[in-house]
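Several structures are given next for inspection.
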Structure P
């Protein structure tokens, strides 16, 4: 970078104005996608039929005038197609997999639901910019954690048991024979429930410091019919029982932690000598220049609004979602683990690390 000021480039300014317009539109559209998800409008459109705003109003019981304006935004964004002669709208089936089908591996409804709760915390996070402190996890609205549950549901429904665990055959063997497993930072319990459902002879424990999430996890276990095989407990992950588990997992937990090394030390002590720890973190680079893309934009934003600030609120490290593999290796080594392997899993959002004593 030279000292001389560059000549003003009007075309560059116009181009950037267009980018800002697009980004502001995306931000406002986020609120409308939240409404579409919350009110079931996306699901009502997922049949693949062409519908006018009047027909959609009859189908949903919602105001036609609001739906007409909402549909205009969705058509402008390319979420639905528009036929001007009939003034009708249609959601392509490929889009329905992302916006409306909760069982789809492409479903993004949880991230959509996350928009409004996180944005409402922006004034609090702005204050933290001035103080350098953080916003405590307990101050976030309950919907934040419901959204997190939905955003990770596909991971546990489609990938954990079917695709990820088979890459660690010693873990599958232990779980089939009847192991003791723990999910640390378990949130609403979906990972622990998936393990208990797939391996009925294994006893599973879920630990989290967030009481509301533990209550939800217990309810989810009852609903799934595995409450007799999985136990949820409010517990600090740095204070796990020692030498108890054959398998321990964390899913997007380490980067939120106030003390990642203390957490990993506790996990190492909790493992039996032949045990395995699976750390799942965001599939990102720690280098900004390698994250200059749509996923990077989303993840830096989520990290600022939640991941980093909840750690700083506890006087923690504030690592943030963009931790990357080098930092994961560093934490594992410092915690006393002797074996670290990135698993050969190709996933857009998740990087998996097999860590052993």
Structure Q
């Protein structure tokens, strides 16, 4: 039989000396086939270099798939809204495979919330998981159970590589912080102080990404600006009403600090504060294209925003589970998103391109 000819299951059955039903069971990994018959079929498949049409097989199976999404609690317009939009776009694209998405949200500042949300998701008997990891111990508790149940999981936004997800989509957080420090040189000029604004609750940062970004930032600054004085200013995530007082106190005590950065998506808190104070001498860098961040950038209250394509991350996470579970494709384990620096000069071009891609 020529390699260019279409190989039918009937042809494979005749060559192996078995029934069509036996070939079908071998191709789909089902039981009810003797070891000798399985070996005969597999040998013929190998000789013919047979590549099954997994798309057609998936449609024919009429199986429904449930993907569980474990994400941080957030407000409308936040970073995670874009992630979810990407997931729903992917669900629409792969709608032929009867995919459903179920989502539970955890409080990223509260111990135990992550594990409890995963337990609620387990009641749906999901085929795959999409997870935004929290602290390692809690994340490991959840993923250990998923491995035991042979449920593949994808990490999004932040990675814990040793837990071996099927795939990861997000920035290299430490490199991102290192890059941010490199760009901070443009803002520092002759300044010898800067402030790092942090979102915490009872001493806990909201994400692994923030911590890794800080590590990269500190590493660069200690290497290239060893005499730079860096202040940490903690804003309390669950007490936004205290932000003004905390900021007033800090800048009263440190009137010469003219540069700052935040490694979360809430740079607008600082930008809007500076607007209320009538200050346009403070240089600020932050993360993510939230509407309020973009407004501050365009008004000159934020100098740079680092974007990380959350919609694409959400889309890719669903796509990777489809490729693995349904189409039986090999999925790349680590997928770093680009580190994109945006300023008032290029923000509109980026937003236009982002809108067209969506």
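The table that follows gives values for the structure above.
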{"item": "For distance in nm of label points 7 Å out along Cα→Cβ at positions 8 and 320 computed as 3.2, the structure of P, Q it came from", "result": "P"}
{"item": "Which of P, Q leads on distance in nm of label points 7 Å out along Cα→Cβ at positions 176 and 216, largest value", "result": "P"}
{"item": "Computed 12 for relative contact order in percent (Cα under 8 Å, 6 or more apart) - originating structure among P, Q", "result": "P"}
{"item": "Structure (P, Q) behind the derived value 26, 52, 20, 1 of P(r) over Cα pairs in 20 Å bins from 0, in percent", "result": "P"}
{"item": "Entry that produces 1.16 once Cα Rg over 2.2 N^0.38 Å, for residues 144-327 alone is calculated, selected from P, Q", "result": "Q"}
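No lab work stands behind these numbers, since they all come straight from the coordinates. Just so we're clear, the structure is a prediction, and the values are computed from it rather than from any experiment. Cβ atoms are built from the backbone, for glycine too; each structure is taken alone.
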